[in-house]
Structure I
Amino acid sequence: MKTWLEPAREIPVREYDVAIAGAGTGGVVAALAAARSGAKTVLVESKGYVGGIAVEGGTALHSFFNLWQPFPGVPKVQLVRGIPAEIVDRLIEAGGTYGHVETTGGVDYDSVCTSIDTKIYKHVAHTMLVEAGVDLWLNTVVVGAVTDGTRVTGMLVESRSGRELLRAASFVDATGYGDLSAHAGARFTEPNDHPVANSMGVGGVDVERFAAWLRSIGAVEDYAETTLPDGRKQIVRITAKTAALPPALVAELRAIGMNLVTTAMRNDHFMFIKINVKTEESPVGRNVQSATEHVLRNRQQQGLALLRRAVPGCENAYIVRTCPSLTIRRGRCIVCDYDLTNEEVVSGTHFEDDILWYGFHDSAPRIQIRNGASYGIPLRAIRVAGLDNLFAIGMMITRDHEAHMSTRNTVSCMGQGQAAGTAVALCAQHGWDTRTLPVQTLREKLRADGVYLGEA
């Protein structure tokens, strides 16, 4: 491969207390927490909107609560509170969610369903960032990092305004792909242990007729509905039990990596129909991503044709939304100071440096947190190993595949975001690094800001 030596050049330098890469599910909350804690905060996002997978995937937010329904006598506990709960409250006000609707089917997967209108989520999250005084740099890509020994001193970004350097005391990598961490020299792996996906929203659907068909063949699994102010019922989640579907339909669904799992905010619209594909190589690479994008778009058209032909209520279906690009469950896995194991997750292990209590496992009912309990994510699990002022949050942490099926979920990412944003603000204000930050000081601040850490 030929190379070219890029000439040296002077670029503008912008100064902040805290710099956060990625305005996805966790990054938005991290920026809100940092700015509200008094830190001058910049949030960088490669796309033209905020919210990440919460607004791209179209699925429900999993999960603010413990899994209490399958375990008689276990109390219902809202584990994730603070800023993530505030976002839900703002969405309710804006008509962007029906809130936490208790499930009546598939209760051994999730006891509630928090479906959202993705367009409203984008607006609400953006508005909250503006209100908090966050400097939001959209359509801006992280292209490098400047380091001094074990400290990150700057984040290099590119936009249509050119190349710039963002200097800060503390940093959070919320990119999903671990871009900032990798540029800063952090150790990482690329497990390629999950499929990638692109979901679609489908209009022109008779959701009630679809549900009636599933009931008629005994194929309803997960189910949640709410009652609207006018007394009408609104389905917010429904999942088809694969084993009860016609075998020919199952074969076609499996051939394109599609499941009949959906959420809804209206009776004429599937918000979430997911198409999966397993890549042979890590989805981080440009060429793999480009080729897979084409595969996924083709499969979406196949999926639409299948819905129209074989699924009652979908005869007039059409695609109203797709993700702007493929979505990943894991790209780079960043080496942090501690790795949670699945045994720690399912046994409900808590740590003295817990910064989040969480209770949902995406492999349920095969894998559940025992007895409807919760487990803790410790501060050390988001501290990037070998670097003194960088946290990584979301799908980039937790090397254990099964444990990762819990820690990567949307609400876990949101909770990690509040912890990381609060932590970097404290570090910037007091001259601490990620390891000299007093854990109890952080935990007290999180509690004061509404985070639940086990207190009654």
Structure II
Amino acid sequence: MNKDILIVDDEEDIRNLLAGILQDEGFNTRLAWDYSSLKKEISKRIPALLLLDVWLEKSELDGIEILKLIKKSYPNIPIIMISGHGTIQMAISSLKVGAFNFIEKPFDTNLLLLNINRAIDNAQLKTKISQFIDDDVRFIGQSSPALLVKSIIEKVAAKKSRVFISGPSGSGKKHIAKLIHNNSKRSSGAMVFVNTKRLIPDDIEEELFGKESAEGIPERIGLIEQAHNGTIYIDEVTNLCKKSQRRLIKLLTENRFVRVDGKFTVEVDVRIISATSKNIKELIEEKLFSEDLFFRLNVVPINIPPLKERIDDIPYFIDYFQEICSKSLGVQNNKILKEYYGLLQSINLNGNLRQLKNIIEHLLIVSQNHNSKEIEKIIMSYDSTKHNENFSDIIQKKMLSLSLKEAREVFEREYINLQMQRFNQNVSKTANFIGMERSALHRKLRLLNNEKDSNK
């Protein structure tokens, strides 16, 4: 997307000259000539960069004084100072206050453009670092549910449509949001993350929309404003209070808002991706979440099923987590976990991808000093069900008193029942996992059920 540059100079010829150069390079430009006009423009929308003249004759504040105020209220805006009567001391003072660079008039166009592009790139890099945005975000999975989600991402990423992601906690909603942003035309802009769980309810409005002083000077820049020309991801959007919900509806309708206690209308171009792990329909019925807001957010719905419904994807996620965790931990990625694919697929991971990542990280740390049996024990300790305990009880209490033939039958019946439970009675997935033909498993299930009925 085109970057927005605000030019502040008291000479009209200079303003128009700079605007012409920058527009030819694909930038959007806005013009101001003193502190008052600058304040109005910057309150409307935060620019990607500010070109600020040191000498503003008819302004109530000069360039250096404005620089100090801007850096206090808007610390992330890159500012390049310009002057036709610059001194070394002036340049040093500007840099100390926080200017990206100091350029003298008349301008060398190539040098000016080089500094502008570097300043914007540097600001974007700082934003990504502060928000822990990983550019190397890949889509993982080959199951039918995964490929459906992938198809939606590919179609919606290039559009401006809002996206509503639903799925259980830890299922990868934030990861999907990153993929959409990274593959969109907004990828060069900021991606701002809002975790409503971590926000104090009374502070949510200021956090999202910012706050102004009585004089109309921003005291706090809200997350929505920070996401201008980019994407904002609101996790657990259903936690928003009713007042914030109403404000958000107004923003979605008008693409503008007023900061808390504000006088100026702020115009923004931002894509909203929202998500929840809760039952949204129930919350709407109970009047806890605005139906109007939901309809406006839910333009393109994406449903992410729990990991137990896409068990075929687990090996792909194991490889992915092993790769990224080995880098973060500083250990060698020696593919040691391949032999445990089946076991990791067999346990019930109610924590979904978040839990699987924790397991992989744990195994990478201990794998150097543990044998296979110990690693298997560690994996099984993460199973969120009691199925394995029950299975063990069956072996101890029933099978040891039976003949070999009877014991085999008990084992087979309980094993298949256990696997069918784990795969939500899906015969195809169960058959694929245990290594049987689908038709053979159907016959086996009928046989086992008949045996069960005859024993009643």
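Values in this text are rule-based calculations from the coordinates and carry no lab data. Not measured: the values here are computed from a predicted model. Cβ atoms are built from the backbone, for glycine too; each structure is taken alone.
State the single structure among I, II that was used to calculate distance in nm of label points 7 Å out along Cα→Cβ at positions 44 and 444, giving 7.1. Only structure II yields this read-out. When mean projected area of the Cα convex hull in nm², for residues 116-331 alone is worked out for each of I, II, structure I gives the greatest result. Ranked by mean count of other Cβ atoms within 10 Å over residues 12-19, structures I, II are topped by I, which has the highest value. Can you say which of I, II returns 12 when relative contact order in percent (Cα under 8 Å, 6 or more apart) is computed? Structure of origin is II. Structures compared: I, II; top value of mean projected area of the Cα convex hull in nm², i.e. the largest, recorded for II. Suppose helix-only ellipticity at 222 nm (-39500 (n - 2.57) for each DSSP H run of 4 or more, over all residues; to 500) works out to -15000; of I, II, which structure was it derived from? Here the read-out was taken from II.
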